[in-house]
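Please go over the structures that come below.
Bear in mind that the values in this text are calculations on the coordinates, not laboratory data. All values derive from a computational prediction rather than experimental measurement. Cβ atoms are built from the backbone, for glycine too; each structure is taken alone.
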Structure P
Amino acid sequence: MDVLLANPRGFCAGVNMAIDTLDRALELCGAPIYVYHEIVHNKYVVGRFRGKGVVFVDDVDEVPHGATLLYSAHGVSPKIREVSRQRSLRTIDATCPLVTKVHLEAIRFAKENYTIVLIGHEGHDEVVGTLGEAPESIVLVENVDDVAKLEVADESKIAYLTQTTLSIDDAERIIRALRERFPLIVGPSKDDICYATQNRQEAVKQIAPEADVVLVLGSQNSSNSQRLREIAEAEGKRAYLVDGASEIEPSWFGAKDVVMITAGASAPEEKVQECVDYLAELFGASVHNRVVRDEHVTFPLPKDLRILSQDEVAAESAP
């Protein structure tokens, strides 16, 4: 068996920032720390933090007054921020800067009286947060059929935004349908779909044609991981989304198959290596690294955490 190990894969800059932020917050504040929704959509990452005393909540009312609450990488709505203030919570915002960009675009378009078409998946944490920025101005579209049903008050004042973790091909189809129906529609100055999502999808498109089977490491509730599996299937390959080697079925493979392995942006590298080791032990697989694009993006820790760190240093140095 040959294993084609895709690069880039796994953690993106936003996920790294969010995880580092929560680790540092635990060092500074101690447990328990509360997180609104999962810090990232990966069950192993979430499980590791639960073991350290992190409490994940879906309602801010579950957080005790005055406690520390961290906003996940997917972002939150203004309503959540307001409820946090009312409960006197010490908040740390680990929203990915690329998600924040979409929020700011929504605010700008709403102030300019545009109807905003948000292309995304209903109920996804990121979409819920973006919708909350301008609920009276935003309408959600999930597919091309939704475009045909759209009704807007002024077709000369319509804009579109996208969830950052969509399939590029699906988003382009929907945007094309929007432009055909609303020729005056405007979009963001720069694509909303994040660099990591695009790079990982590009790697699957380039490498999957050489493979018999594609393994995608990631959790079932990870949008960008699901898109990687779908893209591999669109290439005519057997594709499986798994959290780790324990979910792999040997019957998926032939002894001399070529297997591509990649990972969604919230999947830990240790789980990738676990699967590589599993295939090496079971099928004597040899590994070949395939680099499609280099990534050098990093995001600084959030300002809230930097201020918290400075306060901690000041307190330790006080007489």
Structure Q
Amino acid sequence: MGVNWRSAIAQNTVIYSPSAPPRGIDPLPQERNRQELQGLTNDYRVGALQRDIDGNLWVGSWLGLARIDPNTGNILSRVSLPNIAIGGLVQDRVGRIWVGTYEGLRRVDRQTSQVTAENFSLPSNRVLSLLIDRRGYLWVGTDRGLVLISPDQGLRMTTLQQLPGVSANALALDPEGQLWVGTLEGLVRVNTASAFILDRVGNIPGTTVQALAVSPQGTLWVGTLNSLLELDATTGAILRNVEAVAERQISALAFDQLGSLWIGTDNGLLRYDPRVNQVVGQVPDLPSNRILSLSPDTGNKLWVGTSEGLAWVSMSTGRARAHLAFTRSH
């Protein structure tokens, strides 16, 4: 597909309150946890990317957490998180980096790269998604529900374990400031002030939601196991089902500053123009075709986390190059 890319659109660790969450499903057995985390030293997947207020890029891989200069690719610092799978990253209002791992939640000072807080009293320590709402509070999505945390005090404010669809795979904030949660059984809309469920959208193609993004126009884009949908972010009504990506598993979604939607799938990275309803390009030469995370407009590049490492895409040529420090040797 030909593409005109230029013209196209701390020092001391604080442990959180150990009070138990509401009673629910038992945690994963330790033996299963151990089996799932074996071999992480040979796993190059990059599951989370986060640009910080200094313009640097945090790379959450299954080899650890690092901060890089996105203009040069130079590694600025590494955070000591050995043998921990990272499932989510987010920056809070004062610039602290929150790291969701498969062994709980951590807070990192972006200037010292030190872990300054930890939380292991979640409904499940398997963190899949993170989001900061308009008030500055942190929502933590796990495979057994949602938790609302105060980033400053480190207090767990609310736990929503009875989440329809159970697993909070993806989170997005709509124009009204309410939280959309992608689950195993569709979508749930949550009032961020009360943590009450406002709505549920279950009858969608693909059922399991793996990725969410809000467009510049305020619509909600939803990636499932076999479809890409555009929804009204207030009512949940389906506005569009993108046939061009039918039957692909959507794993990551992100809009760039030109309004293009980047679509990460289990079989490649696509660039889609919502205005003309067309896929306008596919990126070749990535470390893997299984896309896990995206960070557009970072150092004038699109950064891409894959199952086999990290790469960046030139916004002028559309060509990809692997970051060799995070990628299996080619």
Structure R
Amino acid sequence: MLAIPAVPDVPDVPDGARPRWSVMIPVHDCAGYLALALPEVLAQLGDRDDAEVVVVDDASTDDPGAVVARLGQGRVQYRPNPGHLGAIGTFNRCLTLAQGELVHLLHGDDTVLPGFYPATEAALADPAAVAAVCRVRDVDADGGPLHTTRSYRHGTGVWCDALESLALSNRVRAPGVVVRRSAYEAVGGFRTDLPHAADWDMWTRLAAHGPVVFVDEVLACYRRHAASDTSTRVRSGANVRERVTVVGVVLGYLPPARRAPLARRAYAYAAVFAARTALQQVRAGRLPGAARQLREALRCLALIPRGLPRPP
């Protein structure tokens, strides 16, 4: 049985009172990064009466509430969780709390760049579009550039092969995704049984539900740092093992005839991903992590001849 929680409808509000934007910022022990993220969000939306900005705190020990009080200009709500819910539980609480038509989940250690909200709002002018996705720059703990995600089409427009592309690999970064709240209500929340790949599953589910618009501009930054959950899973190889599990889930959103050939490609992508990660680990001097990534790459290669997704 799928562990997909429902996203409740927004209660009825008076005409014109429902915000256009909900910027939901889940945080856990990243108050310093939150202080970097809030000013740009407010620079773009702070003068609008139709935008809400909400910091949802998952039992942080570094007082993000003080950051909100200092930098929020009276425009930012601070909503602590009722105890420690974990990342996915916090994401789902963000969806429940969001009142706006367009929802942006901006993780507390990520940032938006100038022009993000105007560009994604324009991309979602067609009410049929369920989400907008922009290019994102990966940065290190200090904000130094590491990598920039690809252009999946030239110029802004509907990403025609979004479903198959996302079924192969998680090609987008969370800070670059804006979703219509009605789409979240239709497809449900983040899966609680995929704690490290619930975002990949969500983006694929949304692409199966309706058109995704690709914004061909770099408008957000995704932060990679040693304290992040991603770094911990790289050291153990869990990042690749869950990737294989998720392939078996997301390919279920495609027509049956497409699943086997795409599964072979997805396992090949997973092997390449693991090998590249191993090389990054070697360059960083993390040899045990590199060895684990290479071992997972070999396991992915062994799955390719079968051409069938492993059951979740």
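For which of the structures P, Q, R does the calculation of distance in nm of label points 7 Å out along Cα→Cβ at positions 65 and 97 return 3.8? Before the final figure, lay out each step's value.
Numbers: P: 3.8; Q: 0.7; R: 1.2.
For distance in nm of label points 7 Å out along Cα→Cβ at positions 65 and 97, the value 3.8 is produced by structure P.
Comparing structures P, Q, R by FRET efficiency 1/(1 + (r/R0)^6) of positions 73 and 257 (r between Cβ atoms, R0 = 41 Å, to 0.05), which one has the largest value?
Details: P: 0.75; Q: 1.00; R: 0.15.
Evaluating FRET efficiency 1/(1 + (r/R0)^6) of positions 73 and 257 (r between Cβ atoms, R0 = 41 Å, to 0.05) on every structure, the highest lands on Q.
Say we calculate Kirkwood radius over Cα pairs in Å, for residues 81-216 alone for every structure; which of P, Q, R gives the highest result? Show your work: numbers first, answer last.
Numbers: P: 16.4; Q: 14.9; R: 15.4.
The maximum falls on structure P.
Which of the displayed structures (P, Q, R) returns the greatest value of distance in nm of label points 7 Å out along Cα→Cβ at positions 113 and 241 on calculation? Write out the running numbers ahead of the final one.
Numbers: P: 4.2; Q: 4.8; R: 3.6.
Across P, Q, R, distance in nm of label points 7 Å out along Cα→Cβ at positions 113 and 241 peaks for Q.
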